[in-house]
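Enquirer: In the part that follows, the structures are each spelled out as structure tokens.
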Structure P
């Protein structure tokens, strides 16, 4: 099983932590250690989510829309489980008769545990399928939702450890062709290390400034 805490420590090694502490003016051994601990926990948590979530990030297992995921669950889990449960009902046991090999009375296996697990799997898949279809109706998408949630988590981390650094879009640098500043630089660095993507985050920062969370 993958050790996401160790992965987080590789992504945010001593040099990265020192760079971030310098950007954010986090000073003192205790303050930097507390910041590092929270950042590593945050990184490990979201790296583990990425490893399980169908989305468009580089290290995700694959990318699939909510519609296609719901359709897959219905076709490959929910309906097959329903058919199998029906086939395992007591009145269907004669279908499994082995007579005349051997000639004695056929013995049928006890399917109670299998049936219980199948019902649990089917109920879970139906619940998830309905949730995905509901999110689809709300025009949601896990790729963008994940970005939003991660952005908020990072912003709250900075608010806790560098409260004097306020959300700010920074200033436009014509040479770099992007906005730069303490807040945007720190947010982008952390976001990039966790997701593996380079994004300007301007829309999310503007949204945070208009509607603080």
Structure Q
């Protein structure tokens, strides 16, 4: 794919697509029916990605749209239903649509945030019923599996292309739950330990927020 440089609002304000270009996802997902059907860069960008360079970036799993999206106004959603990426350097951040777009509502996680340095996989369970021990335990395990299957699939695909994904970018997995769910519980710590053992490198973090660094 050719190097992509498109205008934001004026000739001196450009979107830098290095983060997308370096991962060569068109090659990595060449057997994917969605990617294989795309015939031009513009459609590739529009279908699979959203862009933002805001100071604070909000991700929401929108049931009406059918996949995770960027939202600018969170007043009607509440802080419990979003993932926040603080972006103090206002770098270009791309939301990669996974569940419902790249994969057709399968066992994969919702989305990923991609920068020049980072690839953060995100599973949003903040809309789920986490009020009972049974429902919370089920959602914990589901989030773990969805993130693990996605990370393992990406790592395996890059290996086929003779690339080590974790050497190209800093890979992390985020499981997003309601803020009413206790943090740093023993079960969360167990799942995080299991995740890093299963992937050998990738951390599983239970958090609703992160800060992007250059």
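Each reported figure results from applying straightforward, stated rules to the coordinates on display, with no laboratory input. Computed from a prediction, not measured in an experiment: that's the story for all the values here. Cβ atoms are built from the backbone, for glycine too; each structure is taken alone.
Enquirer: Identify which of structures P, Q gives the largest calculated value of FRET efficiency 1/(1 + (r/R0)^6) of positions 120 and 160 (r between Cβ atoms, R0 = 35 Å, to 0.05). Intermediate values should be presented prior to the final figure.
Expert: On the way: P: 0.35; Q: 0.95.
Going through P, Q one by one, FRET efficiency 1/(1 + (r/R0)^6) of positions 120 and 160 (r between Cβ atoms, R0 = 35 Å, to 0.05) peaks for structure Q.
Enquirer: As an exercise: relative contact order in percent (Cα under 8 Å, 6 or more apart), calculated from one structure in P, Q, equals 23. Which structure is it?
Expert: Details: P: 23; Q: 18.
Here the read-out was taken from P.
Enquirer: Of structures P, Q, which gives 2.1 when distance in nm of label points 7 Å out along Cα→Cβ at positions 56 and 152 is computed from the coordinates? Before the final figure, lay out the partial values.
Expert: Working: P: 2.1; Q: 3.7.
Going label by label, the one that fits is P.
Enquirer: A further question on this structure: If helix-only ellipticity at 222 nm (-39500 (n - 2.57) for each DSSP H run of 4 or more, over all residues; to 500) computes to -19500, which of P, Q did it come from?
Expert: It was calculated from structure P.
Enquirer: Here Cα extents along the principal axes in Å was calculated and came to 84, 38, 28; which of the structures P, Q was it taken from?
Expert: Numbers: P: 84, 38, 28; Q: 52, 41, 32.
Answer for the origin of the read-out: P.
Enquirer: Which structure, out of P, Q, was P(r) over Cα pairs in 10 Å bins from 0, in percent, for residues 88-199 alone calculated from, if the result is 11, 22, 17, 14, 11, 10, 9, 5, 1? If you can, show how the numbers build up before the last one.
Expert: Working: P: 11, 22, 17, 14, 11, 10, 9, 5, 1; Q: 13, 43, 33, 10, 0.
Checking each candidate, the match is P.
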